[in-house]
Structure 1
Amino acid sequence: MVNEEQIKEGLEAILVPVVKRSVVALNLVRDVTISDSKVSITLASTGLVAGDQDWIKDKVIKATSALSGISQAEVAFIEAKPTELNDIRNIIAVMSGKGGVGKSLVASLAAVALKRQGYEVGILDADITGPSIPKMFGINTRPGGNETGMLPVLSRSGIEVMSINLLLPGEDEAVIWRGPLIGRAITQFWEDVLWGKLDYLIVDLPPGTADAPLTVLQTLPISGIIIVFTPQDLTAMVVRKAVNMARRMDKSILGVVENMSYLYVPEIDKKIELFGKSRGEEMAQAAGAPLLGQIPIDPELARLCDEGNIERYDADMIARIGESLLREAAVAERTEAEL
């Protein structure tokens, strides 16, 4: 006799149009009832236009009917809010006290590193006035959805992405909004987007410690924070601002990442510290958290970001950041469970 788990396994191959994730991965399967040789499946209609619902219904019936011992399959749709369906294990915010230090780069590389480890990953681009995530991933597809929810766009390697730039008429369009509107947009990206089942959601925060970062830290159940900095003297002050904000919001700091740490010149096999001596260990002590990694100034990385091919960047540094992040996230998760 077929069971619920076997039926769900059969539905893994049915991909939702636009987002290209399965109905199971998006957590649309709400109920499976088996009675003798008959199966009734209830799906959430969240984010699905009428044509997609009909297509998915047909595919689900065919996939289920093909299972041994099933003589009849029927599908019904119910309405559900994205927040009722989203099942996200870890939400990690990437922040800094100032702009231009590479938060979006670190957020993107962290997502790539985690995806390469086999995890389901998404990126919420909360930098409403300066979004750059879609550009680095080469994404220009408009998100799908309906009045019940939006569907994120999938990158080439399977990372879910949602950004204001994907909703604008053109990527050069300026977002000239005051704080309350920006905060509302961030909240909508959390409440109105169907992320489905994810192991990690990386949130790329705008710079500073004002309205937008505050909205994220107050609204989203953040698991931990990564703080990004560069080697300049000014960094110490702005990092401490970010650290103080995280602590006042009672959020765990998973670690710090130093960007533009050095330039490696292979011809002479030497690392040149263009912006001064590394402050990695100093900033780690200031944050009371480990140094997750140091990102060099790499012309190849810059080129791939400009081309929208950041997922093709291959360096040992990415794997190290991913491993360090996984380790610290696991520690934070255990600590939270013990409280």
Structure 2
Amino acid sequence: MKTLLGLSKQELQQEIESIGEKPFRAKQLWHWIYHQGVTDFHKMTTLAKPFQDKLAELYTLDRPQVITERTSTDTTRKWLVRFQDGKEVETVYIPEEDRGAVCISTQIGCAQGCAFCHTGTQRLQRNLTAEEIVGQFMIVRDSYNEWPSPTDETRMLSNIVVMGMGEPLYNYDNLIKAVKILTDGEGIAISKRRITISTAGMADNIPRLAKDVGTKLAISLHAPNDELRSRIMPINRKYPLSRLIAACKEYQKALEHRQYITMEYVMLKDVNDTPQHAHELVELVKDLEVKVNLIPFNPWAGCPFEPSSNNAIHRFQHIVEAAHIPTPIRQSRGQDIMAACGQLKSHIHPEQC
């Protein structure tokens, strides 16, 4: 049966009209699906019984299937999620004291091949649909029993970071459609300022984000010069740093409300963590408003890199902060369940290898 999840408001209205129902029924459905989180049409009490029956006969609201749900000793939680075609991704929730961020995937596997990232060892299989992207967040809502949609003041699942498996900007149309569903005020209602979209550097689509959704932006930077970045991040060969920085300037210029860009920087021992690298980074971002997140490397089996020492990380931090750039050191979360930054990789069945 056809699913109603992942349809835009306009598409939902068109679908309802196509089965002979009044347009206002689509608004009622939207509320039940995305504000109440209901998956059974017969529990939608404002709908007439004949309409409930018709919906149940023609459509489904099934979430993606949860294969495993694991909780770290630090309370980070990870789900292995399976879609109708049997493909799988991982989704993570990183809680803080009174809030937290849901880390969502946009592709099954990843084609970027970043040398330090576990996901990059899994070949790209396909893009996720808007339904599959939104469905990940709804699964997390189910797990934490956060329906109906709470207000900003009461919700635990307060933020979304599109930093899971895959390169979001290579799945642009589905990403934007999903973000518009997630931010709609009559449904899930996550503020666009509480959503961060991360990219490895797909420069062509970065300025479009400001106009299309206006979310926050994070750049997986990880190196301050082209030679090093091309070595550990192959995307840099197509989109070198000059082009990436220019795209970031366009993005900030196009925003209605100017906001900083987060530069993500994984700290790799004796690779990108020297004082010289820190000074190069300061020079690279001098014309942007940025925050630099220093990320201790999270090891995984078979990876040749090692984490930088605490001394090297703090020395690097001191140099960048001396240039008046906020430079927090991110705390690793969920390492014991392979849920930390750079560790995600969904299960691969033998027939998919």
Structure 3
Amino acid sequence: MYPTANVDRDRFILDRRGPRKRHDPWRYQDLAVEDELTSSGDLAPTATIFLTGSECAWRCVMCDLWQYTTTESTPRGAIPAQIVEARRALDMQGQAVSQVKLYNASNFFDPRAVPAEDYGAIAAGLMELDLVVVESHPALIGHEVDRFLDALYSLKGRQAPLLEVAMGLETANPDALERLNKRVTIEQFSAAAAGLRNRGVALRVFALICPPFIAATEQDRWLLESIACALSCGAGVVSLIPTRAGNGAMEALTADGLYEPPSLTAIEQSFDLALAHAGRTRVFVDVWDLERFSRCGHCFDARKKRLQAMNLTQHATARIACVHCDHGVSA
């Protein structure tokens, strides 16, 4: 039975975790490069640096990112060192990028995860880029954002990137959001978004596809409500994340009938709906680990390529027909 009190939910989630690998806080986890559509309609080569650092202080029931974090505070100097090494790897591969996402599986503005004393060195490692994206819980939008902005614009004579902050709205359904154990309300999220807007910082919103605690018949409605909420908060990008199992807690919710993993068809439907209702705001769907949602090996590659193309064009195209399954559009 899923608990009602936050402290009991924390225990519910922690008790169902598997083992955590030990990670070197001086080495980044991974590095990926892909094109991303910009607000001006251009395609920008974008690197995502998956950083290693201290675990998030919140215990969201759907999150499995703790597996890529450390239990100790991030050592001072470690994050700048990871960024320098990642950019060196990009140079050695001949990968010229204009945007970088610094995703640390936690919160960039949590001093335990990213020491504020490192902001200057981090900023120095980001010069000559057009945009840097970091991720944060809405509760941490405040003084640390100001300190990082100061660091970005303090190195005179060099191009400083614009800052964009990615925040997880997850869902606009207030009951489901409360039960996710994120410990944020729609009103608090909106206030954090306003705080970014007042600082001239761009907003990227994460929204879940098929989150738990919402009936299957209500998923489309609440996805559109989430898109509308993100737009009202001034989001320039909405990133759709298929809700994954695999952290123990989600399997327990599945057993209780509180969560059903999305099918690839549901992901396609959600992306189609979002593109139709997002107006000028860019909508991307996360295709990482997408194969886990597929039931047919014959059509998967074509369907993934369709979603990737739609990420770059922002135009929905016809669904892929497959004679081998009824998972897609019947041929």
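Matching task: 47 is the computed value of percent of Cα pairs over 21 Å apart, for residues 46-165 alone. Pick the structure from 1, 2, 3.
The correct label is 2.
Identify the structure, out of 1, 2, 3, from whose coordinates distance in nm of label points 7 Å out along Cα→Cβ at positions 158 and 310 was calculated to give 4.1. Derived from the structure labelled 3.
FYI, it's all coordinate maths here, none of it is from the lab. All figures in this text were calculated on a predicted structure; none of them were measured in a lab. Cβ atoms are built from the backbone, for glycine too; each structure is taken alone.
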